Structure I
Amino acid sequence: MKFFRILSKEFYLHLQRDNAGESMKLKGLIFIFVFTMVQWGYPGVYRTKVFAPNIKTFTVGIAGEKYSLPHIALNSHEMLEIRFDEMSHETRAFSYKLIHCNADWTQSELATTEFLEGFTHADISQSERSVNTSYLYTHYHFQLPNEELRFRVSGNYVVQIYQDNQQDKPVAQACFSVYEPKAGIEAMVRPNTDTEINGRYQQLDFVVNLSGYYVREPMNEIKVTVRQNNRFDTEVTNLSPTSLTSSKLSFTNNKALIFEGGSEFRSFDISSVYAAGRGVEEVTLKNKQFEAWLTTDKVRRGKYEFDFDVNGRFLIHHQEAFNDVDTEADYLPVHFSLDAPHPFFDGMLYLGGEMVYNLMDQNNRMNYNNQRKRYEQTILLKQGGYNYQYRFVPKGQNVASVMRTEGSYWQTRNEYTIYVYHRPWGERYDKLIGIRTVTNSGME
């Protein structure tokens with residue numbers, strides 16, 4: 001943080017100078033400032049993201065599970081699996097290291113030996129080249145914990161991937177959590193909120209049960225975070241319980257826990273290039289490479305419509321694969337489009353979902369085509385099935401809304417995950433003592 005304060009001050013001082021001799025210095029300073037903010041997630045908050053353009057389909061989840069959130073229990077038999085593709089058949093040397101984080105995803109004060117047992121860095125040795133694909137790539141994967149390292153404590157973690165051991169320049173990083181099942185969490189989602197009844201919003205209520213687990217000052221030591229569909233932009237932190245007993249913290253009728261219902265995620269299937277799957281208008285062949293053109297989407301209006309989705313996730317799949325989908329699935333440029341008579345002058349439109357790590361940046365921002373009267377974007381994606389949304393971010397804000405493009409309904413099936421952290425008096429890190437995921441299926 002001190003570095004950013006110094007850099008910001010220098011940036012301000014340079015802005016006061018208007019002579020030509022300082023022009024190049026100013027441009028260089030702007031570049032360094034912006035690059036550093038992007039690279040390290042200013043102001044020091046970690047998020048799952050990819051920094052290098054040659055890294056694709058970067059995923060983290062529980063080994064053996066298709067749609068899992070990235071968290072495992074401490075000292076359990078569960079393992080996290082990290083996978084990614086490097087877009088070539090060249091031999092690359094990739095390695096990784098782990099960072100322990102506080103509840104707010106800033107780096108904790110713990111030394112590596114305090115949160116890890118074993119090696120602090122390790123090479124990624126498991127890799128296979130793609131087979132019979134138009135886009136050449138090499139698939140890398142590894143698991144945590146493993147024979148080389150184990151977790152000593154619970155909490156939030158970041159695994160950073162490096163190429164050629166350049167530890168000052170990660171090519172990707174993934175956030176995950178390790179928890180101790182100490183606190184019980186009871187939760188429910190209801191359509192009746194403080195703002196309306198059976199309308200556009202959903203209310204989350206929950207109770208944290210600390211029975212059998214000692215907390216000296218629950219109001220000061222317990223921190224709670226809530227995320228809807230694994231989105232960080234709408235996550236809720238710094239929650240105060242509405243009531244407190246000797247062992248229970250209740251979070252009910254809290255206005256901070258009212259979320260847009262949204263609509264069921266849109267979806268498409270590009271698991272085969274020989275037939276247009278769900279949501280695909282056509283698949284074309286250009287320069288010996290296939291491209292997928294999705295059906296042009298419309299802004300959703302009217303009543304709620306039920307549809308099966310996986311709350312923004314995706315699954316790599318190739319219908320014609322013989323042995324290993326991870327190395328036989330090809331990549332396709334996927335063309336998205338949303339009809340809009342006029343551009344949104346009061347904000348920006350982004351694609352949302354796990355395929356873009358639920359981030360909002362230039363890579364997934366929709367661009368308006370004046371001639372075609374629609375928003376467009378193209379993303380290179382691996383064959384499979386995908387969920388996505390169009391999310392609108394008003395000017396001057398960093399929280400997206402789906403009401404303008406997707407509509408919002410109390411019946412929509414959403415997934416809410418509650419994270420309960422504990423920092424005892426005098427401790428230097430946030431223990432993660434409970435996680436609970438609840439959906440509102442069957443709420444009709």
Structure II
Amino acid sequence: MPTNPSIRLDAVDANGTTLECAIEPSRELRRFFSGEPFRAEYDVSIEDVPEGILAIPALAQLCPVAWTRGADVYVDEVDARFAHALADVEATLRGMYPEFIEGGELYARRTVGAEPEDRSGHGLLFTGGVDSTAAYVRRREAAPTPIAVRGWTIGPEPADDGKWATLRERVSAFAAERGLEAAFVAANPLEALDHPMLLAHFSRHVDGGWYSSVGHGLGLLGLCAPLAYARGMGELSIAATHWEGVDLEWGSRPEIDERVRWTGTDCRHEVYDLTRQERLDLIADYVRTDAPGLALQTCNVRLDGNCSECEKCYRTSIGLRLAGLDPNDHGYRFEDADYRIVREAFEDGSWILGEDERLMWADIRERVRETEPRSAPERAFFEWLESVDLGGLVGAAGRPLGHRLLQAGARNAPTPVYRGLYPVWDVAKRSYRRVSSGR
């Protein structure tokens with residue numbers, strides 16, 4: 001029996017399109033797991049996918065947790081290329097977070113590497129937002145399969161079924177308009193892992209949630225491994241959130257995503273060479289030549305369209321204007337009067353922003369300096385944005401006080417006591433899921 005902290009991945013089972021794996025953590029790690037098996041549902045049969053590939057989705061979620069305690073991970077069979085990828089990703093995360101990533105070893109009875117017959121396909125994780133749309137435009141000659149995922153911003157609870165149906169419909173329509181076939185994956189990483197407890201222990205070290213800052217590059221890409229193998233995807237792409245020169249600790253970055261690989265598939269971190277405003281410029285060129293009716297979906301509040309009232313909607317609308325497009329033609333409501341609303345929201349503290357939002361507004365400010373305003377309200381906003389201290393507009397706390405107190409208590413509570421408080425944490429989890437979503 002292992003004496004170090006450990007996690008065992010057991011009973012990896014594929015039944016039709018469904019994957020299920022049991023997770024058995026040792027006592028030191030038990031509080032970070034709910035006791036639920038890891039489950040994933042694909043839109044293609046995975047019964048012929050090798051077991052070493054089938055283990056990847058769960059390993060991609062649990063290994064970063066194991067690394068926080070220097071724990072060893074045990075599995076019967078694993079893909080050899082992915083085992084090397086995990087070592088590379090662990091080294092990257094340890095360099096980013098030396099205060100809590102300790103490392104760990106992966107032990108497998110068998111390492112395998114069965115090459116799929118076809119590797120001609122290309123998959124692209126896709127939401128319809130600025131980043132994934134720009135990645136599609138950049139790689140459209142490869143006819144990438146748009147892949148939508150349920151499991152992070154859309155959870156597995158029945159209450160989220162409507163959101164998932166909306167996302168599926170939007171991604172399917174985008175694909176069909178371009179002669180492509182969309183793909184879909186639904187999983188329960190936020191239920192198999194105890195996400196609120198991970199937040200309680202580690203969010204003080206990171207700018208955001210566990211998944212945004214630590215787990216989502218490896219987690220999202222790894223989740224797609226059985227799908228990629230079954231569909232013959234030799235490449236799998238994920239769009240960058242940030243860009244060259246932005247040195248923020250983030251769970252999806254080239255040093256992570258482009259080290260993720262398994263037999264038959266290499267992963268790509270797309271459009272990292274473009275700032276967010278430059279991605280909107282790329283989209284604007286595509287709109288003018290190929291897709292005049294393209295609608296973006298970026299809202300932090302709703303998935304069935306954009307609210308046009310949250311920080312991200314206003315930021316995208318202004319970015320579209322700077323790219324020479326009318327946001328009203330691409331999924332938003334925006335008029336000159338909204339510039340004053342944006343300024344007031346900044347000045348009265350209505351928006352709690354992180355460092356990455358500050359950088360995105362700084363990116364907008366750079367473009368404002370090169371752009372001739374088209375109206376008096378726009379000119380006034382440009383002049384204000386030029387003079388304002390964006391650093392002073394970034395929220396210092398980032399989370400409600402009540403949630404921070406709950407986290408502090410949970411860090412020191414015995415697991416049985418914490419379990420009794422789980423309904424309270426479940427409420428907190430719903431709000432944090434929005435914080436930890438990609439931008």
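Bear in mind these aren't lab numbers, they're just calculated from the coordinates by the rules spelled out. Because the structure is predicted, anything quoted here is derived from the model rather than measured. Cβ atoms are built from the backbone, for glycine too; each structure is taken alone.
Which one of I, II has helix-only ellipticity at 222 nm (-39500 (n - 2.57) for each DSSP H run of 4 or more, over all residues; to 500), as calculated from the coordinates, equal to -3000? Answer for the origin of the read-out: I. Look at distance in nm of label points 7 Å out along Cα→Cβ at positions 132 and 260 for each of I, II: the largest one is in I.
Taking FRET efficiency 1/(1 + (r/R0)^6) of positions 76 and 268 (r between Cβ atoms, R0 = 30 Å, to 0.05) as the criterion, the highest value among I, II goes to II. Using the calculated result 189 for volume of the Cα convex hull per residue in Å³, pick out the matching structure from I, II. For volume of the Cα convex hull per residue in Å³, the value 189 is produced by structure I. Suppose mean count of other Cβ atoms within 10 Å over residues 188-195 works out to 15.8; of I, II, which structure was it derived from? This figure was derived from I.
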